[in-house]
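Participant: These are the structures, in structure tokens.
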Structure I
Amino acid sequence: MLTHHDLRKGVKFIFENEPYEVLEFFPIKKAQGRAIVQTKIKNLITGNVIEKNFHQGDVFKEAEVEKIKAKFLYSHRDKYVFCEESNPKNRFELTKEQIGESAKFLKPNQIVEGIFFEGKIININLPIKVQLKVVQSPPGIKGDRAQGGVKTVILETGAEINVPLFINENDIIEINTETGEYVKRVDTNK
């Protein structure tokens, strides 16, 4: 059993009969010494994110989830179709709401982690860093280079992100899927 203080970032637990994952955790001390934790939690089935306060004495069951390797196949009308990597016949689909913001970094044949709960796949986890090709990039603007300039580019998946001015079309860049931010340009000449 987990107490309110065990709900750290990344912990998966059962709340209102559904599996949740803790995204943020802030301990707060209220009047008369009662400890409260303020959390932001994500429903692993629906993808909904809510903020919830838990009090001293609250207890939860740990969510028993398994992970498998899955391959992203294609998307159509906000539905994302995957298959098990070891058995391509076993296909499943998830909605954009379930996957969340990281859906914009999915490209065909990408390997992801499928989350199994009570016999069915309920969601996926992308790798923390993915490499994607820049397909559209405006030219860098000349002028004040004292501060680091940024521009918005479009990636092969259709996602738009801010990158430094030196990034050009056809460059391969690395993106953090948790924050949605540019990490680095990948040197393809190695």
Structure II
Amino acid sequence: MTPDDKVRRLVLVGLMGTGKTTTGRVLAARLGWPLRDSDAAIEAATGETVAVLRERIGTDGIHDLEAAALLRALDGEGTAVVCAAASVVDRENCLEALRAPGIAVVWLTAEASVAGLRFRSSDHRPWYGADPEAVLADQARAREAAFRSLDPVEVATDELPPDAVASVALAALAARGRVLG
């Protein structure tokens, strides 16, 4: 086993509405690991939701907070399941951190129509206008190469419940020889 095989941080990435937080909770419970979710970390630090903050500090300000939350979540000892905002793949320092030994990345995907429905179901997410599906489709196209550059396990969440998404991710990691813990 090499240092790259042993996973101490299992990081879920993907666009809004792909199920990162819900799947992260399932994985954390199964593994007995703590969950570190960027939205929750930002809200705990600021006292405001990402939706409120986006209106107050703008998209770039939110992306700064999301990058900082990821880097904090990856730091330190022990194991954790980390739910990272999609914007982190726009930052070279975050991509570099996600490629470090001991980090396994699971890229959750969903068709824009499915993600858009999920997006609308939560008031903590920032609002991106009357057509979130178009915004999410544009973001997916713009970020696809960066997501792929992480050599992630890719799991389509469109038709799978979170428990099944977690099972698929864990099986794919095991098939790659990644040892959790």
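Participant: Taking log10 I(q)/I(0) by the Debye sum over Cα atoms at q = 0.19, 0.29, 0.31 Å⁻¹, for residues 95-150 alone from the coordinates of each of I, II, which one would give -0.76, -1.13, -1.21?
Facilitator: II
Participant: For structures I, II, which has the highest computed value of relative contact order in percent (Cα under 8 Å, 6 or more apart)?
Facilitator: Max of relative contact order in percent (Cα under 8 Å, 6 or more apart): II.
Participant: Out of I, II, which has the highest value for mean count of other Cβ atoms within 10 Å over residues 15-22?
Facilitator: Comparing I, II by mean count of other Cβ atoms within 10 Å over residues 15-22, the maximum is at II.
Participant: Taking distance in nm of label points 7 Å out along Cα→Cβ at positions 47 and 79 from the coordinates of each of I, II, which one would give 3.7?
Facilitator: II
Participant: Further question on the same structure: To test your reading of the models, identify which of I, II gives 168 for volume of the Cα convex hull per residue in Å³ when calculated.
Facilitator: I
Participant: To test your reading of the models, identify which of I, II gives -500 for helix-only ellipticity at 222 nm (-39500 (n - 2.57) for each DSSP H run of 4 or more, over all residues; to 500) when calculated.
Facilitator: I
Every number in this text was worked out from the coordinates using simple rules, so none of it is lab data. Small disclaimer: the values here were computed from a predicted structure and weren't measured. Cβ atoms are built from the backbone, for glycine too; each structure is taken alone.
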